[in-house]
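J.: Below you'll find the structures, each written out as structure tokens.
Computed from the coordinates by the stated procedures, all read-outs in this text should not be read as laboratory data. Remember, predicted model here, so these are calculated numbers, not experimental data. Cβ atoms are built from the backbone, for glycine too; each structure is taken alone.
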Structure P
Amino acid sequence: MLRFRTCPVDEEPAATLVQGMRDEIAAIYEGLELDGAHMPKAGPTEMSPPGGTFVVGFDEDDVPVCCGGVKRLSDDACEIKRMFVVEAARGRGAARELLEELERRGRELGYSMARLDTGPRQPRAKRMYERAGYVAIENFNANPVASFFGEKPLR
């Protein structure tokens with residue numbers, strides 16, 4: 001069971017985890033820059049109060065092992081962004097636990113719908129999202145790399 005703490009995306013330990021996610025995405029998608037001009041925004045401004053948040057998950061030894069954020073899309077919809085689990089913590093349900101925490105945080109922020117996306121080279125993420133109840137929708141955020149756009153009611 002993980003313990004989650006709010007942490008600004010650009011402060012430690014979140015910054016190191018996000019850099020790990022950036023490095024992994026760049027390797028999977030051949031140099032893709034998540035902060036490029038053509039990519040959806042998901043930085044400190046988007047994932048901070050009042051409309052957003054960012055969390056880090058800690059294992060039983062208080063080691064940070066995952067992170068993710070919530071970004072405001074509209075008064076009733078949020079987007080789940082920057083989900084990442086360190087390799088050593090994978091395969092133990094951390095990603096699912098993180099997703100559930102981000103959905104909970106979205107509800108606390110007053111959102112009734114969560115949206116997310118993932119790319120064609122991340123089939124495990126897509127399967128996890130579908131198993132968690134996300135249904136395919138149209139491209140809602142103009143992410144040029146994503147191939148699955150999902151939505152789930154939070155209430």
Structure Q
Amino acid sequence: MKGELLNAGATVSDKQAGAVTHGLEDQVWDIHIYFGYILAALFLFRVVAEFFLPPAQRIIPKIKKAFQAYFILKKEREAAKHELVVKALYVIFYLLLFIMVTTGLLLAFEDFTGIPRNINHSIKEFHGFCMYLILGFIVIHLAGVFLAEKKDGKGIVSDMINGG
């Protein structure tokens with residue numbers, strides 16, 4: 001920060017540069033928290049929507065169907081295996097999202113939870129670690145969509161966008 005201000009022709013002390021940096025960090029943190037609240041609301045909406053969706057669109061029946069297709073029916077084993085892996089990845093994604101929302105809310109309301117500082121630090125570390133796992137899921141998801149679009153899942157992106 002100080003280097004950029006000096007390049008712009010300003011005279012800045014280390015203390016002033018630190019104050020500016022801290023102010024910017026606070027603004028970024030506030031944006032992070034607002035995105036977290038939005039993510040928590042969307043996650044809650046998804047959980048509530050699960051109870052109002054038609055049974056064929058709910059995640060648990062889809063997982064049961066994929067499980068039965070792979071372990072019970074034994075027809076088209078490879079396609080059934082793919083479907084089961086995809087559904088399992090979604091379950092893992094939703095678990096990670098639940099952890100992110102829960103840990104994020106605990107951190108956002110740390111003044112009200114009474115959680116000791118050392119445990120709060122562990123929660124923050126776990127929150128950050130889960131974010132990397134979610135980013136990994138996003139990469140895997142995009143790669144899977146790309147491969148499916150190239151192979152036998154023509155129109156999958158269009159279906160996602162249009163709800164098909």
Structure R
Amino acid sequence: MTASAPDATVHASAVRIGERAVLIRGPSGSGKSRLALELILAARTGVIAPAELVGDDRVHLTNEAGLLVVRPAEGLAGLLEVRGLGIRRLAFAAQAEVALVVDLDASDAARLPEAWSLEAELNGVKLPRIPVGKGLSAVPLVIAALTTRPGAVI
């Protein structure tokens with residue numbers, strides 16, 4: 001899967017977990033904000049490394065020396081939409097290196113995915129990718145990718 005133009009602001013959310021970030025993409029209403037919040041809450045329980053929001057709804061991506069760096073979009077830093085409660089303010093990271101891409105409502109999601117579907121190229125940077133089918137919870141997949149070996153990404 002290939003990304004948009006270099007230095008793009010994209011419709012996505014991102015959470016820094018430890019020192020690196022998970023970039024969450026998907027159509028409106030697919031659960032990007034919910035997954036971001038669930039990852040932050042999982043970190044608070046100790047299931048994964050400490051986590052904080054980078055950005056919700058729109059984030060800015062840059063290729064910096066071959067690393068994909070994510071930053072919150074101007075005016076949205078620290079804001080997260082919580083469906084049923086509205087916009088909430090959270091602590092946030094000013095930037096983080098992206099280590100994993102999660103695509104919600106992905107048409108190529110499969111029980112046993114093909115190797116080609118487990119990689120994304122964004123702004124010239126190849127990254128591990130998790131395609132998640134419509135209506136499925138991404139949380140167990142992301143936690144498994146973050147905590148299991150071989151292949152743990154953060």
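J.: Of structures P, Q, R, which gives 1.4 when distance in nm of label points 7 Å out along Cα→Cβ at positions 12 and 28 is computed from the coordinates?
T.: Derived from the structure labelled Q.
J.: Thinking of P, Q, R, which structure, once helix-only ellipticity at 222 nm (-39500 (n - 2.57) for each DSSP H run of 4 or more, over all residues; to 500) is computed, gives back -8000?
T.: Values: P: -8000; Q: -27000; R: -4500.
Derived from P, not from the others.
J.: Kindly point out which one of P, Q, R the value 26 was derived from, the read-out being relative contact order in percent (Cα under 8 Å, 6 or more apart). Please report the intermediate quantities before stating the final value.
T.: Details: P: 21; Q: 14; R: 26.
Computed on structure R.
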